[in-house]
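Throughout, read-outs are computed from the coordinates displayed, never taken from laboratory work. All values derive from a computational prediction rather than experimental measurement. Cβ atoms are built from the backbone, for glycine too; each structure is taken alone.
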Structure 1
Amino acid sequence: MKTHWDAEPKHDRFDPVNGRETMYAVVTAGNGGYEKLQCREVARPVPNAGEVLLRVLAAGVNNTEINTRVGWYSSSVTTGTEDAATAGEGTSADVADGGWNEATPFPFIQGTDCCGRVVAVGHGGDESVIGSRALVRSCIRPHGFESIENVWMGSDFDGAFAQFVTVPAGEVFAVDCEWSDAELATIPCAYGTAENMVHRCGVRAGDHVLVPGASGGVGSATVQLALRRGATVTAIVGAAKQDAVRALGADRVLSRESDVVAMLGENSVDVVIDNVAGPGFPGMLNVLKRGGRYASSGAIGGPLVTLDMRTFYLKDLTLIGCTAWDEPVFPNLISYIERGEIRPLVAKTFPLEQIADAQREFLEKKHVGNFVLIPPTPEVAV
């Protein structure tokens with residue numbers, strides 16, 4: 001689908017109503033189909049004290065943006081992401097409980113993954129960071145890491161599907177590496193989420209880790225991050241993607257259609273890191289050893305599952321829900337990048353204005369890794 005910006009490019013963009021410079025952004029107008037993704041000219045954000053302004057160089061595409069647009073987080077939705085997105089096409093009614101935390105702040109700019117360059121700081125800020133290429137820690141703990149409360153860039157406030165974004169200065173991490181902007185933009189949400197689950201599960205050398213959905217952004221990151229800790233990894237993927245996941249180093253790769261209990265045996269796995277859920281959930285608990293750990297931060301295969309409580313308590317299992325990132329997670333990722341211990345998987349890049357095409361293709365799940373959007377280059381200096 002071809003898309004164009006609602007306003008023609010101007011070399012001196014200025015909003016006479018708000019008295020501010022403007023920028024191009026994709027504004028999500030409400031719950032519904034792709035028609036809710038509106039490419040338009042909006043006021044450029046200005047950093048307040050304690051904030052920085054970044055020029056967005058590249059922005060990753062994630063399930064969460066689609067889930068938020070279609071209201072998937074609502075308790076009324078019982079299907080997986082793909083089915084919910086299809087059902088949401090053309091709908092217009094906003095879902096009161098469909099947001100990431102509480103009510104979604106429509107209209108707003110989505111985009112959880114940001115690789116950007118710092119171009120300005122708020123009053124009293126550290127100007128030495130200007131010019132740094134950086135990643136944004138998109139999961140923010142506003143009350144400190146002693147509290148589990150969290151807010152997310154691109155879900156709770158304006159994100160990176162734009163030419164510029166403002167964020168708290170403490171959430172910006174400069175990165176010194178030779179990766180491209182698009183490669184860095186694959187990291188924050190997918191790898192942050194994966195590292196948080198690996199961290200919470202205490203994955204260590206010698207553990208056997210099972211990763212369903214191993215070809216997606218979070219799944220492929222989990223494979224790498226578990227391997228770097230010395231674990232043995234069994235991955236579950238569609239038949240067409242098995243070679244790509246083997247190339248990441250997975251010790252064993254199973255087809256998505258396999259009977260996981262028959263293939264691995266009961267009580268054979270130390271850790272399951274599962275963002276698929278759906279009908280395959282009971283088998284994930286059956287293969288766990290006594291005292292095993294199961295972590296999840298998503299349910300692309302369906303949010304409602306069958307849980308046999310006897311399996312849960314008789315095997316002394318630990319079920320770990322993972323949304324808020326723990327404090328070491330993002331600094332760890334930056335260090336892994338700079339030491340060359342992980343690698344990005346850019347499946348495809350799109351111009352920002354082709355976001356609907358990117359999300360449609362994303363939902364086909366034929367890719368391995370991440371899709372990335374590239375905003376237009378600003379025409380005037382900040």
Structure 2
Amino acid sequence: MKIKCSKSDLLTGVNIVLKAVPSKTTMTILECILIVAENGIIKLIANDMEIGIETRIDGEINENGIIALDAKLFSDIVRKLPEGDISIETGENFTTTIKCMKAKFNLPGKSGEDFVYLPEVKKDESITISQYTLKEVIRQTIFSISDNDSNKLMKGILFEIKDNRLTVVSLDGHRISIRNIELRKNYGSRKLIIPGKSLGEINKILSGEVEKEVNIFYTDKHVLFEFDKTIMVSRLIEGEYFEYNRMFSKNYNTKVIINRKEFIESIERSTLLVKEGDKKPVILGIEDEIMEVRLNSTIGSMNDFINIQKEGASLQIGFNPKFLIEALRVIDDEEIKIYMMNPKEPCFISDDDKKYTYIILPINFNTVR
């Protein structure tokens with residue numbers, strides 16, 4: 001193999017596929033980045049058996065070939081090389097020479113024939129959305145997946161396709177995040193449970209531009225994201241997702257309209273009194289036109305007051321402040337609407353069109369102040 005490409009193009013490609021290189025594996029070949037030069041195309045590939053990424057880079061192919069290079073060493077070398085064109089040439093026993101300007105490296109490579117390629121995903125079923133939309137729905141839901149390995153379903157995010165609507169759902173047993181997206185046409189019905197890890201990695205790669213699109217292809221076992229010059233394949237999580245719709249209720253006894261920024265800042269002030277590992281609830285005292293935000297801990301106590309619009313009954317209710325803050329940070333509206341039944345039932349933060357809904361379970365607290 002003999003190729004030449006610019007450092008900037010090569011580094012961009014390497015940084016993309018690095019996200020699929022496993023940190024630990026018994027298959028040493030997977031610790032490599034595979035370089036494939038054939039049919040006028042230069043491809044970089046990495047695969048950790050859960051996520052596989054392939055990206056194309058611009059360059060000149062003087063001799064077709066394939067080589068697997070240690071991902072960490074190769075990426076470090078590319079990063080430290082001077083700006084300019086980089087040439088990569090393989091010789092006998094997979095020895096690889098990398099040159100740029102006056103710098104030259106000789107590295108041991110491995111046979112590309114031993115590499116585990118990305119699984120082939122049939123492109124029979126798919127949806128198309130903008131990169132901006134996909135990046136946003138991941139950002140607005142991924143924070144509420146579970147970090148507990150005991151339930152794999154909670155470590156995934158549901159993509160539920162029904163006609164011209166995509167519903168994206170995540171939950172961890174204490175809260176639920178829901179985003180509803182209107183698609184450009186009807187796509188039928190399908191449920192995909194995509195690992196949060198996969199979506200987190202693709203979120204780092206996407207440019208997020210409104211004009212650029214992502215084609216999402218899916219089968220019973222895999223999902224494939226195709227965008228720009230890159231494809232990413234991920235295994236799906238098998239099983240029946242939770243019936244999250246059961247948590248919905250059209251009834252409420254208290255409705256609060258509040259400035260989102262003021263609410264976040266008030267809760268953040270209260271958390272100054274919470275030591276790491278403590279589970280002190282922030283208590284909301286809802287009265288006519290005013291809401292008290294208070295927190296008591298071993299360090300001290302804090303109370304704050306925010307102007308609100310209220311419909312219905314007054315209420316005292318406690319929440320994990322982290323759960324409130326994480327939901328509020330991903331909402332873009334200046335004002336938010338919170339719906340509550342009583343101190344023991346979940347609260348709903350939702351807009352009128354139900355484009356987003358965040359459901360948070362309350363925490364019992366001692367009413368003595």
Legend entry - Comparison of 1, 2 - label where FRET efficiency 1/(1 + (r/R0)^6) of positions 68 and 300 (r between Cβ atoms, R0 = 30 Å, to 0.05) is highest: 1
Inset, instruction - Output the label of whichever structure in 1, 2 has the greatest value of volume of the Cα convex hull per residue in Å³. - result: 2
Inset, instruction - Work out relative contact order in percent (Cα under 8 Å, 6 or more apart) for each of structures 1, 2, then name the structure with the largest result. - result: 1
Legend entry - With distance in nm of label points 7 Å out along Cα→Cβ at positions 140 and 284 derived as 3.0, matching label from 1, 2: 1
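If distance in nm of label points 7 Å out along Cα→Cβ at positions 156 and 252 comes out at 4.0 when worked out from the coordinates, which of 1, 2 was used?
The read-out was computed on structure 1.
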Legend entry - If distance in nm of label points 7 Å out along Cα→Cβ at positions 324 and 348 is computed and equals 3.8, the structure in 1, 2: 1
